Structure P
Amino acid sequence: MKPREKRDRRVLATNRKARHAYHILETVEAGLELVGTEVKAIRAGRINLKEAHVQFENGQAYLVGCHISPYEHAGYAGHDPLRRRRLLLHKHQILRLAGKVQEKGLTVIPLSVFLDGNWIKVEIGLARGKHLHDKRETLRRRTMDREAEQAMKEGRRQ
C-alpha cells in the first residue's frame with residue numbers, strides 16, 4: 001500500500017458556491033457509506049453538492065441534500081437520489097464537530113468529493129456564513145488579482 005501522501009487523489013465534484021458563501025474555518029476528510037449504484041454514479045461524475053449539508057443525529061453524522069443521479073445501467077435495484085448518507089468519521093471527530101455546530105452561526109458543509117485510492121471520500125468544512133459585504137470584498141480582491149496578473153503578462157510581452 002502506498003504511503004498516505006503519495007496516493008492518487010482525483011476530485012470528482014466540488015461545491016464551488018461554498019467558498020463564496022462561507023468562511024471555511026477548518027476541513028476534515030470523511031468516508032461515505034454508499035450502495036453499489038451510488039459508487040458507479042459518483043465515479044461517472046453524476047453528483048451534485050450544491051444544496052448539501054451535514055446533520056448530526058444520535059452520535060452519527062449524515063450528509064443531507066446531496067443529489068446522486070441514478071446509474072443508467074442499474075436494473076431494478078437503483079437508489080434514492082436524495083437519501084441521507086452516513087459519514088464515516090471517528091467518534092471524537094463527530095462529537096467535536098457537533099459541539100461546534102451548537103455555536104451560533106456555524107455549520108458543516110461538503111466542499112468536495114474525491115477518490116483517495118479506491119475509496120470515495122468527502123472533504124467537509126466547518127463554516128461560518130459570510131455577510132454581503134464580505135462577499136463583495138472577496139469579489140473585489142479576486143478582480144484586482146486578475147487585473148494585476150494580466151498587467152504582468154502584458155509587461156512580459158513587451
Structure Q
Amino acid sequence: MVVFFTSDSHFGDHRVLNIGKRPFASTAKMDEALLANWNALVQPGDEVWHLGDFARTAKAAAAVLPRLHGRKHLIIGNNDPPGVVALDGWADTAAYVELEVEGTRLVLCHYPFRSWNGMARGALNLHGHSHGRLKPMPRQFDVGVDARGFRPVRLHELRA
C-alpha cells in the first residue's frame with residue numbers, strides 16, 4: 001500500500017479556474033484531468049489523504065468520488081459543504097489528523113500552520129488552502145493540486 005496526499009481539487013467548482021489560472025478550458029475538463037491524474041498514480045489498494053476543498057457540492061463529489069482509486073480520507077476544508085463530508089465514499093473525515101507515514105510524524109490540516117505539534121522534533125505539516133501561493137516554512141508542504149502538477153504526491157516526493 002502506498003500513501004498519497006493531495007488537496008484543493010475543487011471538483012465541479014468553476015470559480016477555481018481563475019484562482020491560480022488553472023490550464024483547463026472548463027470545469028468538466030478540469031474534473032476529468034484531475035481524475036485521470038489521480039487514477040494514473042493511485043492503485044485501488046492505496047491510501048489517499050485529501051486535505052480539503054474536495055468539491056463545491058455534494059452532487060459534484062458524488063459523481064467523482066466513486067471513480068477515484070484508493071481508500072480516501074478527507075481533512076475538511078473551508079469549501080467542503082456538509083453534503084460532501086457526509087458521503088459514504090470516505091474512509092473517515094476530520095478537521096485535523098496526526099499520523100506517522102514512512103517513519104515520519106505528520107500533522108495534516110487544510111490550513112497551513114505557523115507552528116505545529118512536534119515541529120521542533122521533526123514533524124511535518126502538510127496542508128492545502130493556499131493554492132501554491134504561500135512561501136513555505138521548513139518542514140511544511142502545500143500538497144494542493146495547484147502546487148503539485150494537478151496530482152496526488154507521495155511523502156518522499158515532498159521531501160526530495
Structure R
Amino acid sequence: MTPAVHIQEAPFDPGALIEAVHRANPKVGAVAAFVGLVRDVNEGSEVSEMTLEHYPGMTERAIERICRDAAERWEVLDVRVVHRVGTLRPTDPIVIVAVASGHRKDAFEACEFIMDFLKTRAPFWKKERTGDGERWVEARASDGEAAARWE
C-alpha cells in the first residue's frame with residue numbers, strides 16, 4: 001500500500017477523495033474519513049483567518065511514514081491524505097484523511113491514528129489572525145495525549 005499524500009493550497013472535494021479511496025476495489029468493505037475545518041473561534045478569540053506553513057518534501061515524507069505505520073497495524077487497503085497550506089478562512093476544509101479497509105474497525109482506527117499523528121508529527125505551523133492581531137498556534141497537550149495512547 002502506497003499512500004496518496006498531497007499538500008496543496010487549492011480546495012479539495014471530500015466526496016471525490018472518499019470515492020477515490022475505494023473505487024474499483026472489491027476488497028474494500030469500509031471507508032472511514034475525517035475532514036478538519038477552520039473554526040471561527042480558538043482559545044476564546046474570534047479567528048478571521050488561519051495561515052498554514054510547511055516544510056516541502058519533509059512534510060509529505062512525514063505523513064507517508066504515518067500512513068505506512070497505520071498500514072503495519074491494521075488491514076489498510078488504501079489511504080488518501082490531503083492537507084491544505086496557505087491562507088484559509090472559517091469553514092474552509094484544512095485536511096482530509098480517508099482510509100479504505102476490508103472491515104470498519106480497521107478503517108476507523110487507522111484513520112484516527114493517522115489524524116492523531118498528523119497533529120503531532122507532521123511539520124506544519126499555524127498562525128491565526130484574530131481581533132487582537134496575529135498569533136502562532138501552540139501544540140495542545142490533548143493532541144500529544146491522543147497520540148501517546150497509540151505508543
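What follows is calculated from the coordinates using simple rules that are stated; it is not laboratory data. Bear in mind the structure is a predicted one, so any value in this text is a computation, not a measurement.
Could you tell me which structure in P, Q, R was used to calculate Kirkwood radius over Cα pairs in Å as 15.5?
Working: P: 17.7; Q: 15.5; R: 15.9.
Among P, Q, R, the structure yielding 15.5 for Kirkwood radius over Cα pairs in Å is Q.
Out of P, Q, R, which structure matches 3.8 when mean projected area of the Cα convex hull in nm², for residues 52-91 alone is calculated?
On the way: P: 3.5; Q: 2.4; R: 3.8.
Answer by label: R.
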